[in-house]
Structure 1
Amino acid sequence: MEMQGKFTWTTFKNIFVFLVLALIVIGFSSVSMNFLSSANIIHILRMSVPILLVSCGATLIMVAAQIDLSVGSMVSLSGVIYCILLKNGFGFFAATLLTLGLGIFMGYINGLLVMKLRIVPVIATLVTLYLFRGIAWTLTPRRVGLIKGNMPEGINDFARAPVALGLPAAFWVAVAVIVIMVIVQKKTVLGKYTAAIGGNMTAAELSGINVVWIIWILYMITGFLASIGGIARASYLSMGDPMTGNMMELEVIIAILLGGTRFYGGEGSVLKTIVGALIIMCVTIGMTVLWIPPYWQSFAKGIVLVGTVAVYTLITQKVEE
């Protein structure tokens, strides 16, 4: 009977995040018929691209018992650099490659601070959060506060032009990334080593795992995915906005926790993190559809998300008893 009870709680824990998403969708759709309209669903999915991309890499980082607080700033700086390159005559292909290279380099810096200089991940990535955001603001005209104007035609195509099912290429790139990252976590040595490091770093080192390089690679992957997110956001807005990734790091962490990833590492799921990210976007867009004033949106979203994480934590504790 005890085992059956434990099995029941474990099963409920595994489907909890999906139930929350369903309840939020049902709740908003019952208040506003527009919430489940095809146009709004497409809007939610298009707007979700940056957080979906970043959450994939950040999940593996947290599974490895690390953290990256700079993801939002990397998205912002990538979008600003991408638009600057386009305004200065670089083609889409060249601008994209250079921006992706910047993302990998930003992840490299995070890995350098954490794994070589041995700075606590929270402190190291908090430093780079302000560093990358400061660079983005420095490169942005003070009077305008944005990188815009004189953009080449077609800048919106990546994030707006429908490719399939009314959704743009950026969304399908995010889907491909999700599939790849799920495979990486479940089927590859990198995924297995990541879980081993998060479970017990000392034991992982003693077993021959190169902990330094594994974690360093995870930071670079996250930087790479953040740069794609920055390109997608800049393409959607037709401009580079140094504030576009503001607070994204907290939303990513909440999405990861909603997905059941342990804050101290060793266990987590990219797929369930994606559901957590969709919950956040549904709450955000849902409040916009209901015309809730902006100054109430952060408060309401915080209440919903904190409540959900608290309930999930209680369920997790029940499972582990």
Structure 2
Amino acid sequence: MNQKILVLALLLVLSAGGVFAADLTLPTSDGPVPVTVLVYMLDVDEVDSSQQTFTANVFLRYDWDDPRLAHQGEGPVIMGMDEIWHPHLQILNQQKLWKTFPEHFRVFPDGHVSYRQRVWGDFSQPMDLRDYPADDQVLTVHLAAAGYSLDQVELVASTEAKHAISADLSVTDFEITGSEVVVEPFSPMDSGPGIASIRSSYFASRKVGYFVVKVIIPLILIVMMSWSVFWIDPAEGGTQIGVATTTMLTLIAFRFAIDASLPKISYLTRLDTFVMASTVLVFLSLFEVVITSRLAKTGRQERAMLLDRWSRLIFPGAFVVVTVLALS
């Protein structure tokens, strides 16, 4: 008799375990399971053009309904990641991220499931730098439901936050001008129907004040320094060549400092065009010095002076044209 009671008790335990066993299959639905996604940009710490990344602090929230999880409790029940079905949303452009909230779900009495997480770290972001330093960039947080087709999971943008970005941001060299959310299929191989994904984009405009004060104005002064050779007597060729050579070397060193803030791109930015054109003008001023020095040494002083007088007009005029074309 005792053995029968033990067997019956064991069967009851096993059956109870079957009732509460994790069911990781898709919730029953007439179509794809709708999952509401909220991406809220808490802060942008830095935008690194040279590394093609940005560092941000992002709040994420996912919500969906699973009637199988309805319960009689008075409030939400905490459940683990491996206890219930969830859409396995992945941030596609993440690099190094740290999560600050516990990894669990809140299951409400009606079967509504909510996941909340705050992540901080680096996101990869390809950038078009042709207009640098007056460029506009788009900072993106791209999520996809890994392993689920479009007829299984449907991602829906949350309408809870009208502007999903904080008013005060830490980034100093960019201004965030707006944001948008786009729901579209994502196909890693650019073929096939793809998987459900949602992309939150934040439009950023680079502030040019730093570059005007720290880069463009000093560069203009360096180029203007090279024009001083046109007011030096052509007979003093050594002094002229010394000034022109010093200006050329200063400009080259300045160029290396600018390149440190950019990746190794195959095209020219606006600033590259400006610096390169300035370098050419400084080189031409050095070439002009060589010519006038040669003329002075061969007894053609008047011709050398005439060339200097013309250069006082031509070089500044050409530099104004270059500046307008490159930076406007």
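Per-structure values
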| read-out | value |
| --- | --- |
| Given 35 for relative contact order in percent (Cα under 8 Å, 6 or more apart), calculated: source structure among 1, 2 | 1 |
| Top of 1, 2 by distance in nm of label points 7 Å out along Cα→Cβ at positions 85 and 117, largest first | 1 |
| Distance in nm of label points 7 Å out along Cα→Cβ at positions 29 and 301 derived as 2.2 - corresponding label from 1, 2 | 1 |
| Computed -11000 for helix-only ellipticity at 222 nm (-39500 (n - 2.57) for each DSSP H run of 4 or more, over all residues; to 500) - originating structure among 1, 2 | 2 |
| Among 1, 2, which structure scores highest (criterion: FRET efficiency 1/(1 + (r/R0)^6) of positions 141 and 309 (r between Cβ atoms, R0 = 35 Å, to 0.05)) | 1 |
| Which entry (1, 2) yields the derived value 21.1 for mean count of other Cβ atoms within 10 Å over residues 197-204 | 2 |
| If log10 I(q)/I(0) by the Debye sum over Cα atoms at q = 0.08, 0.09 Å⁻¹ is computed and equals -0.37, -0.47, the structure in 1, 2 | 1 |
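No lab work stands behind these numbers, since they all come straight from the coordinates. Keep in mind that this is a model prediction, so the values were computed, not measured. Cβ atoms are built from the backbone, for glycine too; each structure is taken alone.
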